Each structure stands twice: as structure tokens, then as C-alpha cells.
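Some structures are shown below for you to check.
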Structure I
Amino acid sequence: MRRVVFNQKGGVGKSTIACNLAAIGAARGRRTLLIDLDAQANSSRYLLGPALAEQGKTLAHFFDGLLGYKLFPEALDAYIVPTPFANLDVLPSDPRLEELQFKLESRYKMYKLRESLDKLQAYDDVFIDTPPALNFFTRSALIAADTCLIPFDCDDFSRQALYTLMDSVREIRSDHNRELRVEGIVVNHYQARARLPSQLVAELRAEGLPILDAFVSASIRIRESHHQALPMIHLDPRHKLTGEFARLYDLLSP
């Protein structure tokens, strides 16, 4: 199963959700790959910590090969890096991705990620983290994925962005990937005691949007998780957040 975690709005928790779901699947024995297509490399840093700086090969090198700079470009698996966690690997990002996207788009390389992943048979699950924009890398991810998870922050700005986002996914499905489906909207930074989040969720459900029945709470513990480069299942297995990520993972299709 290949899942893209996508939202054109920044700060909604794409990297956090992608990494924690990947870590839970890996901890349960599933061979899992996290692909970090965001030039900010937050997911790569989350899973590799200081070791990210030591990587000689990143996704930027892979995409360089697609542009024809190498006579015999290496396959995607040449750029995969093991994390400190069993069953969990990462394709690390690189700030140079931002420089490459216009060249890749102009040469219409959007299908290359899907083609490369089709040849990669070693993994049970692939999670793809994306930048907060509908650019070449996000489109490539949506074309390559089976399903899409949409993180949603409980405020009106995120709500307005959600409608545009759903239209973007429908367009990709219509034009490029007819198998793509929205697996669900993940309510993140949820505050159960506040009135506005529950009101927004109820209104979105009334509109027929696929809100998943597992919310992720706001907590300072997730910042500590980022700082220590330890997904919650490894930092604090008994924490409330860890249980919420586990429940969210259980809701996803096998």
C-alpha cells in the first residue's frame, strides 16, 4: 500500500503524521518505507536525527539521474537509508529538490516516481510526505500513491484550504491516477474541550467529507519527539498520543 500525506497548507502536521504512522507499522513488523519529498526535510530529520547530515545520497541525486545527468542512473533503492528503527527505512530529502522541480516539471517527469516504486517490491507499506504546495513533487506523489491522507488543523483557514485540496485530488485522479482515493481526513492538534474544533468537525461531517474517527491531540510531547528524533511509539509507548496514532493506523486499509 502506498499512501501520500498531503495538504497544500503548511503547519498541519504532515511530517508528524507520516512518520508516526510509518513507525507504528514498522514496530508491528511491516516492512515500511518513508519517502520525504519536502525540501525542508523534516521527516528525514525526524527519522534519522543528526545522521541526516552524513547522507551522501538523497532524493535530489535520484532526480538528478532522471534529468539525464548520469549515463546509467541508479534505481530508487540505491538511495534508501535504514533508520535506527527495525523495519523502517527512509528516502531522505535534500534542499536541492526545490532547485530541481522546475527542470523536472518542464521535462514531464511526473510519472517517474510511480514507475520506480512499481519496481520496488521490498516493502509492505510506503508513506510519502509532501511539501505544502501543489508542485511537481506533490503531483508525483499523488500519481504514485494508492490512497491519500489529508491532515486537517481545526481552524477556518484550514477549512477553506480543504475544499481547494479536495478539488486538486479529484483533478489528479481524473487526469493521471484513476486508482487514487482519499482514505480520510485526519483531524490534528485536536482540543476536545474547545468548542470550535468539535463544531468544525461536525460541520465537515455534515457536508459528507470523510473525517476519520481517530483524532490526534495537541501536545508538547510531540515537540519533544521531534527534538529527540524519536517517533512517539519509541519515545513514549504509553502516551495518549501514541495510542491516538495507533488507533489512526488501525483505521487505515490493509
Structure II
Amino acid sequence: MTAATKPNPIVGQGTSLHQWQNSRQLAQLESIDILTLVPPGARAVIVAPHPDDEVLGCGGLLQLLAGAGRALQLISVTDGSASHPGSERWPVERLSVVRPQESAEALRRLGVPMHRLKWLRGGFSDTQVAAREEQLCAFIERHLRPNDVLFTTWSEDGHCDHEAVGRASIEAARRVGATCHELPVWTWHWADPEDAVVPWQRARKVLLTPEQVARKRHAVHAFASQLESDPEAGLGPVLAPYVLDRLLQPFEVVFL
């Protein structure tokens, strides 16, 4: 089944926070120290399909890594300008400018030292990444070092861009001898908490303090374009409250 024919699992309100909080699989996950995944001297490379995925998927990780003084590189693959199809309030031209600005503000709110962050824009088309997956892989590869540790969206995350970016990142890391870990983002929406399709055997929790969760929440609220609805275009918010609830738990999950 191709990306074009694969059904979109991101519909409705999805799996509730209550279901996840009562998940046996999630409760049994071992925790891991992010600083053991990114040891001293290594650089953390975050590969985000859209502006906001770096915060939604690993806003806690970024706080921990920045606080420990780890070198950071962010690759924003697209500008996220296709998030509001048919919207006059949020046309492509506006979103292409606003969404990267929102990311910059969110990173500032997380406490990421912007003067030490190497931030690259991929320039790939939102929702069309899979069509240029090999070019993306080559782009990522050019900006990697052998001792880098990549964090990217899971290659089965349910959004076509997330999956293509996950696949391209894994392959780019393989080519240079770097390490790549995947992060669930939209998985929290569509997955059954006990479903074996989620690679629970590879999953680990990175525990966050209440202060770190609060800071991540504050950062997420920089994404005004994703939090607002557009009734005239028949569009609800991309990041509805029930979406944020699932992404602001006291931990983040990494697939090793």
C-alpha cells in the first residue's frame, strides 16, 4: 500500500488520555536517562517534519539536553504551510512565514540557547515529503556526523510526512554510522494502548518533572496557528485540547 492510498488514521478525537493512563503497556515501560542516550561529546539532532513536532515529540528531551549543555542541531523538514487547506485566515503564504516563527518562540520558551542551536530548514513541501524521500535522506546525511544521535518521528506514526521523515532519518543515520531513535507523536491519537503494532519492546520513558511539563505546555502555546480553529473553512484546531493532553504527560517516549 502506498502513502497515497494508505488510509488516514488521524480522524475524530482518537484514543483518550484516560485510556493511555490506564494502559498496562505504558505503565510497564522502563525509564531511561536521556543523557545516557546522548553521552558527553555527542550531538543531538532533532529531525522534525513540521514546525512544532520538535516540541510536541521531544520538548522535554530538548530541555534536558540543553540544560546539560549538549550540542543541538534542529532540521525542520517542511514549513508546515499545508496545515489549513482552503483557509483564508491561514493561507499557505502566511503559514510559511508564521509557523517557523512560532517554532523559534517555542524553543525560546523551552530555554534552548538559540545562539548555540544549529537550525537547518529543509525546504520540502508539507504533506509531500514521501515523494522526495531519497532527496531528504541525502540532505540529512550531508549534515550528520558519525557520533550524532538523531531523534525523529516514528516511521509508522500515522502521518505521511512523519513516516517519510522517520524512514529517511533512519537511513541517513545508517549511512554515516550515527544513531537514530524514533518518537511517537500522532501514535497517541490512533493507536490502541495494548496494540502490538506499537513497538513497546523498543520503547522507553524519559521522565519529566512538573516544571518541565509546564514549560513544554508554555512552549506549545506559542503555536497559535495550530491552536485556533477556522470555522469559515470548516477547520477545527490542529492541536485541540484532547490532542495536547496526550502529548503533555509527565514523560516522553523514545523507541530505541
Structure III
Amino acid sequence: MTIVEDRELVDVVRLDSVSKRYGTGPNSLLALDGVSLSVRKGEFVCLLGASGCGKSTLLSLVAGLDEISGGTLDIGGQHREAPGRALVSMMFQEAALFPWLPVAANVELPMRLRGASKADRRRRASELLDLVRLGGFADKRPHELSGGMRQRVALARALAQDADVLLMDEPFGALDAMTRDILHDELERIWRERELTVLFVTHNVREAVRLGDRVILLSSRPGRVIEDFEVKHPRPRRIDSPEVSGQAAEITDRLRAEVARHAN
């Protein structure tokens, strides 16, 4: 059997005409309609769209937190027409750390749930905290950390699941611009070092162009894929660079046209 190493040829996530409807009858809500999307191994894909377009819903479906209403969803070769074993980890806008647990114990939690030994959990948590540059904070409580540091802990906890795909739902949206810029650099470094596959939801167009290999634009509700922008600018990128700003302006114009179309 030949193993294909080229990430451009290996789809880790594939949605084929996926729909999601909440409720039944005339009062039901169609959140996603016929979404087809592939994410290749090692790719960083950003999802953009107006509020309520279904970005977070799409992430929830990929995470296995909700069931699709139609179509097929394939993750790592496993179809999820029904809930099954998750092959993904998820990071939210809020760090959602357990305040009564120290940092290391928060990171260890996914490994503890898997039944890993205490020694293995401690070793792995130490490695991950070093990876996110928090090696000296293992015994701190979440309230002793800044917002950016708490998000680093949340990232370490997500990585502790050793999943094929990292899902990120506006993880830096509540942070100040400088902290967000620093975490962009850290996330890109970790993505490269760990060869992660990332599906990243954001409202920030420049953030999407700064981080993504591709930017997927969703229509207003019901969400459909209306544009797939490839980002070819060399890395590392700066969020205020002319190249990032120029493509962000192009995507913003397309997004504004979609919002205006929906409003009319």
C-alpha cells in the first residue's frame, strides 16, 4: 500500500452537501444548507461569515457535538452520519478552565479521562506547557493568569487529546490586539512544529488572512460556501502587512456584498 505524504492530496475532513436543521415543521431553522468542504492534512483553514451564518454550527458538527441533518461528514476516513469516536479536539473563545484545578491538572484532564497513568500525564502535561511557553506555571491556578496565558493553557489541553484535527472557535476574539498578535505567532509555530490540521473560526478578516492557507466564506443564513480564497503570501506574515491588508480588503468587499444581499 502506498502512503501519500503530500498534504494537498490527503483530506482529513470532508463535508459533502451537509445540512443542519434545528427543530421540525414550519418553525424549524435551517442553519447550514448543502455545505461541501474539504480540509487537507496539515492545512490551516479559516471560516469567515456574518454573525449567525453557521460557522460555529459547522465546527460543532465536525467535533461530533451535534448531528448532521443531511449529507455526509467524513473525518479521518470515518463517516459520522451518527455520533462516533471523536478524532478532533476543540478550543473555544473562552478558556473554560476548571478554576479549582492548577494549570497542569487542567492540561492533564483529557489524558486522565483516557485512563493514562499519573506518571504519563505529568510528563505529557509538562511537555505541552513547555510547548506553549508556560513551563513555569504548572502549579498556578487559572485566576492567577492573564487572559492570553489562560488561552495558552486551553491550547495545551486541546493538544493533550492527540487528535487529528484542531478546531478553534474564535479563540482570540476576547483578547487585546497585542496579545492576539503574539498568540498568532505562537499558534503558527505550534501548527508547524506539530504538523497540525486546523479549522479556525473568526470574525476578523485580517486574522483569517494572517493565519490561513485558505479562507472559506460562508453566506448569511442558511450557511453555504460562497467563496474559497487561497492565501499564497509567504510565512511568517504580519497582520498589518500590505499583502495581508490587500487580500483582507478583497474578502471584506465580498463579505459586505453578501451581508447587503441578505439585508435586502
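Structures I, II, III were shown, and Cα extents along the principal axes in Å, for residues 40-143 alone at 45, 32, 27 was computed from III.
Have a look at I, II, III and say which one yields 19.2 for mean count of other Cβ atoms within 10 Å over residues 56-63, as calculated. Going label by label, the one that fits is I.
Any read-out appearing in this document is the output of simple, stated calculations on the displayed coordinates, not a laboratory observation. What you see is a predicted model, and the numbers here were worked out from it, not measured in a lab. Cβ atoms are built from the backbone, for glycine too; each structure is taken alone.
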